[in-house]
Structure 1
Amino acid sequence: MNKYELINLSKFYNNNAFSYIEYYKNGENGDFTFSGLQSCYPSEDLPDGDELVYLNEIPFIFPSKCKNKQNNFELADQHIHIQNNKYKKVHFLGSADIDNHVEQVSFYSKINIYVRELGLTNWLREKPLYNEKVGVRCSKAYSLKGEHDNFKPTIWHQVINIEDIEDPINTISFRDNPSVHIFCITLER
């Protein structure tokens, strides 16, 4: 496990993307989509919350699935401080709620800023557009109007290679884009 650094993102979470059947039936759904459609991933199809999970052989701290608890962050100028170190790759679990997006991610060292692109496909698309892997694929989506089994919502596993950055980095920064959601980040040394 010392090859990986798992980032606890709970203090950055600002969105609830998960729901259970009894919640939407009571009008208590989360609201993943920026457009306010109150659509969500079904919690029962997701890994255990607040637990270490392995997806595509990479460890992640999967967020809580508790009712009304935030479990992802919409990009909103977050600056995430990490252990000052050299890393090879950054693994993300995320998705876009409207359309597909390529966003800039900045990696800070003590002396430089390195900018890379993070592409995330829409959560309702079957195939990735930016070479992501499926992190988690669900059997249906929820909204206040019910279950939608014609959709198979996905949380994508995307990787940014930063092996070429020779400085130890200490911060990861995002711009403002409420249609892009991050659930988990794991750094690989």
Structure 2
Amino acid sequence: MKTLKNTFTLVIALLALVVLSSFLFYAWRILAAVVSGAKTLEPTVYVPLTVTLFTASLGLAATLIAQSKNRKREIEAALRERKIAIYLDFLETIEKLILASKPELKTASFDDSEMVIKLVKVRTKAVLWGSPGVLKALNKFSKLGQAQPIATLRAVEDIQREMRKDLGLSNFGLETDFFSKLILSDVSEFDKLTSG
């Protein structure tokens, strides 16, 4: 079986070499014919011809580049919409968790199994649409288990920063632990968590 595979690979390589050699041979002959033909032309013919060919080549290249950029932009816009939906699911899950932890708000309790299911769904969708940074942050978060609250807050912080970065938003100007402090009603609670 291995011999057959090696033979097949050798035959394909030889065919590719023959095709490439033929292409180069005929390209060289065409180029030589164009050069010899150009030598017989008057300057009043070959100068405008050269300018026309050069302009047409530049126009074609510019058009192809513009189309490629537009296509890339369209794909990124479609991906961005999917990412926004996934990231919003994550943030809404965290929001429900925070609201459920505040007894003074008298919101419905948030079942741990429900939270785990929602977070697993977010991670599953992120595997297809999220950036490597988001996936790494989600992986780190999922391995925390019953970690200290500060570790959980910082893991959620990392996820939010990576999500913003993936959506093309800047985190510039947001100090360290900005998102961790943002979800707390009293910033001094965060300081107590980090010192304790």
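Observations
- At a computed -0.94, -1.31 (log10 I(q)/I(0) by the Debye sum over Cα atoms at q = 0.16, 0.19 Å⁻¹), which of 1, 2: 1
- Structure from which 15.5 was derived, mean count of other Cβ atoms within 10 Å over residues 8-15, options 1, 2: 1
- Calculated for structures 1, 2, relative contact order in percent (Cα under 8 Å, 6 or more apart) is largest in 1.
- Identity of the structure behind -500 (criterion: helix-only ellipticity at 222 nm (-39500 (n - 2.57) for each DSSP H run of 4 or more, over all residues; to 500), calculated), options 1, 2: 1
- Structure responsible for 2.6, with distance in nm of label points 7 Å out along Cα→Cβ at positions 48 and 128 calculated and labels 1, 2 on offer: 1
- Top of 1, 2 by FRET efficiency 1/(1 + (r/R0)^6) of positions 88 and 176 (r between Cβ atoms, R0 = 25 Å, to 0.05), largest first: 2
- Identity of the structure behind 2.6 (criterion: distance in nm of label points 7 Å out along Cα→Cβ at positions 56 and 112, calculated), options 1, 2: 1
Bear in mind that the values in this text are calculations on the coordinates, not laboratory data. Please read all numbers here as calculations on a predicted model, not as lab measurements. Cβ atoms are built from the backbone, for glycine too; each structure is taken alone.
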